[in-house]
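Taken together, the values in this text are just the output of simple stated rules run on the coordinates, not laboratory data. Please read all numbers here as calculations on a predicted model, not as lab measurements. Cβ atoms are built from the backbone, for glycine too; each structure is taken alone.
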Structure P
Amino acid sequence: MQNSIAQLIEQSAHIPPVFGIVGLFQIDETFNCRIVENTGFDLQGFAVSIDNYSINHSLKHHGNEHEENLRGQTAVHAQDFLRIENIVKEADKILNAGVSNIGKNLILFEK
């Protein structure tokens with residue numbers, strides 16, 4: 001899976017990028033219990049995936065150390081995506097992060 005994610009990172013740099021997606025894992029009952037408890041969202045059986053458009057967006061808008069420090073955040077780096085499964089599954093905090101500007105429910109996995 002690491003090679004597939006590394007390929008997505010590489011694809012995200014192409015202009016325009018060719019869409020690519022990697023399935024990471026299915027949400028099992030144990031992990032779903034944590035999500036429901038912290039967000040109220042029941043995601044049992046949902047699939048978690050990552051795509052190169054999201055990687056591109058994250059690096060472009062959240063990858064600048066200086067700007068992220070001003071916001072009290074840590075910048076995202078390409079190698080962080082190689083750890084995405086661990087970051088999500090082993091999150092220290094799982095939070096309901098509200099609704100996106102296109103009406104999608106958001107979940108924050110904080111490590």
Structure Q
Amino acid sequence: MTKKLTKGAVADYVKHQLKTDDKWAKAALLKIYEFQTEDEKRIGDTREYNNVGFSGAHAEIMSSFAVQLLGKGWLSPKQMIIVHKIICKYSRQIIQISDEDKLHEMVTKSIS
């Protein structure tokens with residue numbers, strides 16, 4: 001018997017992955033960074049409240065991590081702890097921009 005796939009199950013799966021998997025966290029960091037406007041990327045702050053990208057509280061640090069990851073290809077273990085802690089707060093945006101079928105397939109495999 002297979003369990004019914006709910007929005008809650010999808011959200012829980014994504015949050016868990018963002019909190020525990022470096023690859024997921026880094027990919028999400030870069031994806032959310034893409035949603036920052038060019039002006040926001042340049043100044044490292046949130047200027048437009050458009051429900052995408054980082055919040056004002058996280059814009060500076062998360063943008064700096066994204067720039068470092070893009071430029072150097074790595075983040076330190078301490079930086080990754082911070083990324084894991086913060087990025088799960090953006091799980092809704094990650095779900096919205098994800099391939100729904102692919103995501104549902106991953107969740108289904110994880111709960112079966």
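Structural remarks
- For distance in nm of label points 7 Å out along Cα→Cβ at positions 61 and 85 computed as 2.7, the structure of P, Q it came from: P
- Once relative contact order in percent (Cα under 8 Å, 6 or more apart) is evaluated on every structure in P, Q, the highest one turns out to be Q.
- Of the structures P, Q, the one that -22000 was derived from, the read-out being helix-only ellipticity at 222 nm (-39500 (n - 2.57) for each DSSP H run of 4 or more, over all residues; to 500): Q
- Value 2.3, calculated as distance in nm of label points 7 Å out along Cα→Cβ at positions 77 and 93, assigned to which of P, Q: P
- Origin of the value 15.1, where Kirkwood radius over Cα pairs in Å was derived from one of P, Q: P
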